[in-house]
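Each structure below appears as structure tokens.
Each reported figure results from applying straightforward, stated rules to the coordinates on display, with no laboratory input. What you are looking at is a predicted structure, and each value in this text was computed from that prediction instead of being measured. Cβ atoms are built from the backbone, for glycine too; each structure is taken alone.
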Structure I
Amino acid sequence: MVALKEEKRNHMTYPEMVKMFREFNTTHNPNSESIVGIIVFKADNWDQEYSLESRSYRVGSDNKAFIDGMGGYSIFGSSLDGSDRCVRLEDYIDDEGGAWEVDYCYLESEVGVA
């Protein structure tokens, strides 16, 4: 596995990524198109040390939380190292009422087919 490089030029806050996802979904069909972002949680959220890849989660704009008018509210993501798959993240993200503080987010892909 290739270690992640931390490139700060594309970093954004979690609220900025949420806004971008929601805006994207107003002009695209979330059932067929999505953009993908990475949420990186702060290392000091835990007592033990976790690698950057294990505290970085891939999420898509096609999650219910980012689509207006959905009958539910969920954000599913998987860690980049594969150790944590399909986790329901909204219960953990501090901006959503959880305890894990987000360090930063970035886009992995601009436009893709879901």
Structure II
Amino acid sequence: MKKVMYYLPRILGLLITAFFALFILEGFDPQFGWQSGLAHLAVAVVALGATILAWKKPRIGGWLFIAFGLWYLITALHGEWWSGLITGGVPLLTGLLFLWDGYKNKQK
């Protein structure tokens, strides 16, 4: 159980990065310009950076993921809330798991 709780937020962080990186492929569609692909690339790079930072410093990375998730949840209030809940809820959960791991390891 100890190893699962250590690797679960890290795997979720990588899956979040892969999810946002998938949207870069949208840029190859003639409907969307290169700006759309660049915007999705920026989001994927931020998610990857947060994952790398959280791997070494779980408390700082946890707060980044929480901010990332809250940002998506707030922007989802203007659109379809259920898709924003999924897109923002998973980074929020990942951030909470990183925080839990960081505080648990600090106590040791």
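General remarks:
- Label whose coordinates, when helix-only ellipticity at 222 nm (-39500 (n - 2.57) for each DSSP H run of 4 or more, over all residues; to 500) is calculated, return -4000 (choices I, II): I
- Computed 28 for relative contact order in percent (Cα under 8 Å, 6 or more apart) - originating structure among I, II: II
- Each of I, II could give distance in nm of label points 7 Å out along Cα→Cβ at positions 15 and 39, but the derived value 1.6 comes from I.
- Top of I, II by mean count of other Cβ atoms within 10 Å over residues 47-54, largest first: II
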